[in-house]
Structure formats: structure tokens, C-alpha cells
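Participant: So, here come the structures, one by one.
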Structure I
Amino acid sequence: MSFQKIVDKVVKLGRPVPGELSVPAPELVAFFVCSVRSMRQWKKGTLASFAGVSLSTVERVERGEQVSVEYIDRIAIALGYEMGYLTSPRAAKTDEEGVANLDEVFGEMQAVSVRPLRTERQVRELAQCHAFLPHRPGVEHEFDEEIYGLVEWLDLASFILGESATNHRLDKTPRRRLYRDILDHVENLERLGMTVLAGMMDAPQPGIPEWKMAVVSFSPRATDPGAAKRRVLLVDRRCVAMRPNFEDGPIPREDR
């Protein structure tokens, strides 16, 4: 069944009574599961494997068919939600509450274009940003040294490019060697099982309208196999908000 057919089914559902407890309809569960899986660039088979259910079970869920509570709970957990998220009775929200909830969750989000960090050109572009935001949901602390090592490499590249702008005698050869060292570091992270994505976002600050933030995302391939296909990240603008004292730098909220 196509996603559009699921949308059509959801549209045909009767409006819930605000405040009345009810379990999400199978059509709503189908819409949610299909949407989240697609955003993560997961295949149906990937979700089935992580949830410990059969591929046919995932297909039935995404068609809006009745599936046991146990299997739906497994799928919700595999997608990063708690048990009962899609199966427990909940009170329907009014339209105003729904809009307010969406604004609370997505109101501060900014879409940032990303791609795998592979080229010297990308390194130069990232190094021209004013600050770096590492994004590492689900990454164990054993990778801290490698992750923050890459951020330090990029910071060094930023310093060298800044010096180059005022000192034309600097040789380009050391810079190219630096870019290669940075890409070698990325390749090492990939050998450790990481997907490294990078992009830039406009993050104007009071008095600094041209401020740009480099966003570098780290995802374990074992738990997020679709990350390499991801081309957009949603970044909370509050993660890059400056403290009142600019010298203190961005507020460290990297994992939000």
C-alpha cells in the first residue's frame, strides 16, 4: 500500500472527542511508523530486524491492519519510543493543543542540508564557519576521543584558513596535507562503524548576523544504518544560541 493511501485512510477517520481516552487507530499507527521509518532512511527489513518481528508484520502495520500489541510495542521501541507509545489509550487533543504541541516540538527546528564528509572542499567550507556543533545521538562515550579529535582538527583548519587570509606567504601545501589528515580521521571513524555527515547552517546572533555554524553528525551504522542516505538534519536553533557574553561561546546543548 502506498503512503498516499494511508494518508487518505487517516483523513477519513472520524474526529476524536477531545479529552476522551482511546487507543491510536491502526491507520494512525501506520502513518506514524511509515513516516518515522522513511525519515530515518530505513528499509522495512531493517525495522523488522531491529524490532525482532517478521517483514510481513511491518508490512501489515504499514497497511493499517490489526497487529498484536506486542509487535507494535516492539516496533515503537525499535524506532526509539517507549513501550505503549502506540498502544496505550490517550486523550485526544483539541486543535489548539495540537498546534501548540507541534510548535513546542518543531518551532525552533531548522533544516540543515548534510552529506557524508568526504572531500577537501567540504573541509574548507566547514573550516570557514564560526563554530562547530557535534551531533551524536546514541553514540557511546568510548568514541569521545575520536569525535572531539575531529572537531579539534576542524578548529585547527579554521585557524589556519584565517591566518591565510592575512598572510599570503603561507604555503598551500601544508594546508592540503591538513585537509588529508582530517579526511583520514573521518575514514578512521568510518572504520570504527560511524557514519559522519556534515553541513552548515545560518545561525545569526545578536550583533553577528553572518554567523555560521558547522554541524557534524556521528551515527553508529549498527543502530542507524540509514544515516548515510540522510540529506537533512533538524537542528534546534537553541543549540547554537550564544550566551549574553559572546566570549563564553555557544550554549553546549549538542545532544538536543
Structure II
Amino acid sequence: MKKLLNIDANAKTVKGQKQGFMTAVLYLAPYLASGFNVCPMAELAGCHAGCLNTAGRGGISKGSKRFRTPAGLLPDNAIQRARIARTRLFVDDRPEFFRRLYQEIRAFIRKAERADLTPVIRLNGTSDILWEKMPMPVSDNKRGIHCIFTNVMAVFPEIQFYDYTKIAKRFERPLPDNYYLALSYSEASPVYAARCIKAHKAGASLVIVTRKGNAPSEGFSIDDDFINGDANDLRFLDPAGALVLLKAKGKARSDRSGFVID
């Protein structure tokens, strides 16, 4: 593990550069892969089996070698090992994790400014942590800052943060002004699907993963306007209460849990 943040490291986030944005993403080891569950709704929403964690380079290993984790077997590559190391740092040494995160975000902001792009940050690339409720200590002698902020969004109020989440309760209380959430839909559980619909009716945007990226055949009105979520990853630009479609990728293409909709 060299760094916490990946900058425009996948084909989807890099599309944002055409619209003037540079994206930094924190990828942790999802579900129970590190031995610590950073995806509390993974079982109810049925998304752990089809998780994007093994899509792209994260699913490739020399000779198809695998290693065992509490969540099952994973491809033995540097990407998976780094995600587990980041997650263990978050769990075992929170002050050091936040010290590094603070430094890397500051460096990322400077990098984006040099490229004349607007920096945006997604901290739940492959996790579902309630960052809005996570106090962040900052000690910076050069800037004369030595205190504990309410959350990382309060440390960088000028930066747009955004995430996808499967925790519908996060929409029941005000979020930081610079933190945008989109709720990920699933029909793996009637309870979870009902929570999603309730949150959507209250104004939350819904992200729906479908087999071919087209509108679901049931459960939604033919008059609904859907947004192509694969065009870019800039969900904070979507209108309030948007319906966003994503095409199933990686293991999700064969998912039958209800997370991927036909």
C-alpha cells in the first residue's frame, strides 16, 4: 500500500475530466474481506457476491492465483492486498489513517489545480462508511491547525465529496452541504427495496444496476426519466431524486440475488 487515494484510476471517473473534474477515490476491502465489515448492508442488499471489487484489474492475478479472506477467495494481486492494508490501517490506527488522508487530499487538490480541473472526492469506492459521522483529527503545524473536525467534509468545505450508499437511513438526517449521496437500489430483499423506494419518494436519487444498462421492466413507470450513470461518475451533478442506470460489470453480470435488475 503506497497511497490511500487513487486519482482517475478507472475508465469511468476519468470521463469526468471532459467536464472539468478530477476525481480521487478511496478503495477499501469491501464487506468482510479485511476481517472488518465496511459494508453493513451487503447481505440485505445482496451486493457482496457481485461487488465491483474484482472488476477490471482488481480481478486479475498471475496464474489465476487466489488467497483466502474472511469473505472468501480473492485474486492475489497488489490491488486486493492494498485495499486490505488500507482497511486494516483504518481499523487499527485511525489517527495515522486520517493523518495520511489529510496529506493526500491536500496533495490531490494541488494536482487538480495544476491541471486546471476541479477536485472531487469519493471515499466509498468499495465500502459504505458513514463518513459524515466520522470525526477527523487534523494536526498541521504549517497551517496552524490542531483540532478535531466534525468530519472530513468539514476539513475541506470547498471540496465536493460524493458517494454511492446502500444505507437508506443516511438520508433521514441532514448531510454536509458538500457531501452528495446516491442510494443504490436492490430487490434482493423486499425490506431493502421498500427502504429505497421510501427514500426516493423523499427526494433521494436511486442508482439501479441492470443486466444490460437499460430501464428495468418492472417496478418503475415507463414515464420515468432515467440517467445513464455510465456516461460519467459525477453523481452530484444529477438533479435531486434522479433515477440512474448502471450496466452490470464483472461478477455482477451473472448476479441473480436481486441486486442486478432485469
Structure III
Amino acid sequence: MDLAIGEDTASAVLKPEHGWVVATEGGSGLWGIDLAFADGEITDVVANSMAIPKADRGSVNQAFLGWTAELEGEPVSLGTVIGQSEGGFQATLTSPLGYFVADLIRSSAETDGALVKANHFPADFVTGDITVYDLFRAYPLPFTVGVASIKGADLVRMIALVNGEPQYYPSGVDVVYGGNGGEGGVVESMIGGKPIDLRVDYTIAIEYGASSALELSGVRVRDTGVRIRDLFGRHIRTSESVKGVVDGRIQRR
């Protein structure tokens, strides 16, 4: 091994016996790594965090003049305003933006419930004018709406906490976590207002191509062909405004 680069709780550069190891502090942005060579080998490594100044919306829109992105099959300027947001999307216990997308795909697929992965939503969404750029920032993934038949027992396992955090944002599914300040297991789970029956198969809308859950490894997923970002954009375009809401679908006791 010549060089290994990874993420850790703190930054460090080490030279063990079999090569260099660079650890960059997790979540701290962009890093520059300078390498020195002699006789075809790395002789020194310096890693520095690089500050990135936050750009205001005006600067972002100016930078994207002339750039387009595909929305519902048509090229649209990234600076085009497609709707209005009343705010309320700041991440708290869970992400209102995740709830919003889960509700959209469940409504589109007309399923019993919906689950969207919790690891790819930003901490907030724009307030005021919503541009195409804002839409792509909020949901940059090319996933489509998939429909799966999931047994109740597997559904309960999917909504369980991992390291104290939910792995999915649900729609049509309510869950209560208990024990250890709500960091424990599932103590109550409902779908459509009724307790989840571990033996029953439920239709669940998911992000097609997004989930690597073991519970879905043997499940056939029907691809509806509806791109989630297009669904998101169409809802924004056809609504007077959108607003993030945190309800009681996920609770800790």
C-alpha cells in the first residue's frame, strides 16, 4: 500500500510500516492533500482542511446562469423559480423533508405505506422562492418510485433503530420507540391506523434502487417508472406553496 485515505473523528497523517495513512476529520468539508515524491516513492504527506465560504442565493443563481437540468423530461434553467416554500423543513427529531417525499411517493403509488432512506436528506430546505437548483439540492438522486410487497415482520425490522437513529422516514406508518429515552426498540407500530400484523403482506412504496436492506433482498420490486425528483417538482409547481410539518408518525418515549 502506498497511500490510504479515510475519515475519522480527528485528522491525522501517519506513516506505518507499509505506507502512508491520512485520516480526515469527518463532516468538516473539503481537504487538500499534498504529496512529496522521491525516486518514485511518497516521502511526505501534508493534509489541510480548506475553508469553503458559504455562497448566498444570489451568487449561486448568478453562477448557474445558462446551466440547465432535466425536469419531467425537459431542460429547465437551474435558476428558474418553480414554486414557493413556507419553510418548516428544518431537521429536528426526523426530517420534515423526508416525511414530505415519503408522503408523495405513497400517494403516487397508492400503497399501504412508504419508506424513504433517512441518510440522504439535507438538514433544511429553502424558504421563499424554490428554484430548480433548490429541488436538485433537496433530492439529487435519480431514483424512481418502486412498489414492494413486504411482510409485517420485515416492515417492523426495517423501521427499527440502528445506533439510536431511524433508517427510514415513513408515510402511513406510525412507530413509537421506547426504553433508554426512546433509543431502544419498537414498542408500538401501526399502519393505516391499525397495529402492524407480522404475518400480513403490505404494499410499500420505496425509492427504487436506493435500498440495500436485507429485508428487501428477496422481494420483487415493481418499478413504476415515476422519477421521484419529477414527482417532487410537479407537486411544487402545481401547489400554491409547500410547508414542512413534523407530526407524530415517529415518537420516542
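Computed from the coordinates by the stated procedures, all read-outs in this text should not be read as laboratory data. Not measured: the values here are computed from a predicted model. Cβ atoms are built from the backbone, for glycine too; each structure is taken alone.
Participant: Work out distance in nm of label points 7 Å out along Cα→Cβ at positions 74 and 242 for each of structures I, II, III, then name the structure with the largest result.
Facilitator: On the way: I: 5.2; II: 3.0; III: 1.8.
Once distance in nm of label points 7 Å out along Cα→Cβ at positions 74 and 242 is tallied for I, II, III, the winner is I.
Participant: Tell me which structure, out of I, II, III, gives 8.8 once mean projected area of the Cα convex hull in nm², for residues 10-81 alone is calculated.
Facilitator: On the way: I: 5.1; II: 5.7; III: 8.8.
The structure behind it is III.
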